[in-house]
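Chemist: There are structures below to look over.
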Structure I
Amino acid sequence: MVTHVDAITALLVELGPGVSGGLLLVVLSLAYIPTALMWAMAYALGPGISLGVGVAVSPFAETASASLPGFPILAALPSQPHAASAALPVLGVVAGALAGLALRRRGHVGLGSCGLALAASGIAGILVAAASWLATGSLGTTSLVGLGPSPVLVGGAAAVLTALGSSAVVAWPARGVDG
């Protein structure tokens with residue numbers, strides 16, 4: 001949203017909502033922040049989000065143009081993936097590594113503890129899938145049906161990426177300072 005402030009501002013100026021309409025847009029935009037955060041997570045993990053029939057926003061795919069409603073927060077969607085966007089799923093591995101560090105601090109070290117790391121990653125995937133499901137919906141009955149992330153794809157990506165990070169950290173052999 002920070003990088004697309006100009007597009008958001010241009011849309012607001014074009015709408016010309018007036019004072020009361022501007023207040024309403026601000027309140028609605030604030031209400032959509034949890035959804036926007038989930039959409040950002042879906043984008044960062046790799047699967048991205050759907051903007052209706054045949055239109056997706058992902059760090060790995062060219063985004064087809066879509067006719068979106070004039071809602072300011074939608075102006076923050078990237079029109080094309082940035083070159084560095086392909087590295088965003090590493091954030092999921094880093095999150096898993098942090099979870100693995102937390103397990104190590106509790107004494108779970110070695111290959112025997114990888115099951116615990118994988119179970120934690122599975123739970124994280126289920127929670128992210130549930131949050132993704134809450135962040136989906138539709139605006140109308142035609143082209144804007146099925147907006148948002150795919151719960152199965154985003155939850156699966158979260159589980160796999162965090163499993164990579166957490167199991168690698170937990171499986172790393174213990175040193176004298178770990179124990």
Structure II
Amino acid sequence: MPAGKRKKRIRKHVIADLSFHHVAYRVVKCGFTIEATRSDYGYDGSIFTYNRRGEVENGTIFFQLKATDHIARYKKRTAFSFPIEKRDVDLWKEEPFPVYLILFDTASEVAYWLYFQAYLEINGVTAAMMSKPSLPVRMNAAQIVDVTSVRAWRGHKAKVLANIGLISHA
């Protein structure tokens with residue numbers, strides 16, 4: 001086959017995989033499982049949690065990954081300012097289970113996270129209020145993805161489940 005006729009694996013694909021596996025390692029260390037989304041329509045994957053007896057727990061944790069070789073372009077002192085599209089704001093705001101935005105820095109191999117719905121609620125943001133196609137969200141540089149943070153995400157999910165109340169499917 002002549003050179004240049006095959007599909008290529010580009011840097012964007014490599015750093016996307018690096019970010020997923022970085023998060024997956026921490027999730028699995030907690031005894032949880034992680035699933036990649038086959039078709040990305042706003043979520044790169046979901047995390048399923050288990051109790052101390054290994055029994056699956058209700059609900060899921062969603063995440064969206066953003067990986068970069070150029071973290072400095074987003075750095076603002078002790079935080080990162082990262083743009084999120086209006087359509088993602090609309091989707092994630094209405095999601096009943098927690099959604100985490102994860103920004104992965106390929107150079108340092110560190111990932112930062114933001115509990116997206118909490119961010120929107122604290123800042124009083126809705127997609128309907130947005131006049132621009134994207135929203136710059138402020139991600140705290142101290143919120144690093146590690147085993148402790150993954151366990152905290154499980155706690156956020158448990159809090160959501162406790163607040164859902166009585167569900168009737170009849």
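Nothing in this text is a laboratory measurement; each read-out follows from the coordinates by a stated rule. These figures come from a predicted structure and were not determined experimentally. Cβ atoms are built from the backbone, for glycine too; each structure is taken alone.
Chemist: Comparing distance in nm of label points 7 Å out along Cα→Cβ at positions 5 and 125 across I, II, which structure shows the greatest value?
Modeler: II
Chemist: Kindly point out which one of I, II the value 2.4 was derived from, the read-out being distance in nm of label points 7 Å out along Cα→Cβ at positions 93 and 109.
Modeler: I
Chemist: Looking at structures I, II, which one was FRET efficiency 1/(1 + (r/R0)^6) of positions 29 and 101 (r between Cβ atoms, R0 = 25 Å, to 0.05) calculated from, given that it came out as 0.75?
Modeler: Corresponding structure: II.
Chemist: Comparing I, II, where is mean count of other Cβ atoms within 10 Å over residues 21-28 highest?
Modeler: Biggest value here belongs to II.
Chemist: Can I ask one more? Which structure, out of I, II, was relative contact order in percent (Cα under 8 Å, 6 or more apart) calculated from, if the result is 28?
Modeler: For relative contact order in percent (Cα under 8 Å, 6 or more apart), the value 28 is produced by structure I.
Chemist: Suppose helix-only ellipticity at 222 nm (-39500 (n - 2.57) for each DSSP H run of 4 or more, over all residues; to 500) works out to -10000; of I, II, which structure was it derived from?
Modeler: Answer by label: II.
Chemist: May I pose another question? Identify the structure, out of I, II, from whose coordinates volume of the Cα convex hull per residue in Å³ was calculated to give 184.
Modeler: Of the options listed, only II reproduces it.
Chemist: May I pose another question? If you rank structures I, II by distance in nm of label points 7 Å out along Cα→Cβ at positions 37 and 77, which sits at the top with the largest value?
Modeler: Numbers: I: 2.2; II: 3.3.
Going through I, II one by one, distance in nm of label points 7 Å out along Cα→Cβ at positions 37 and 77 is largest in II.
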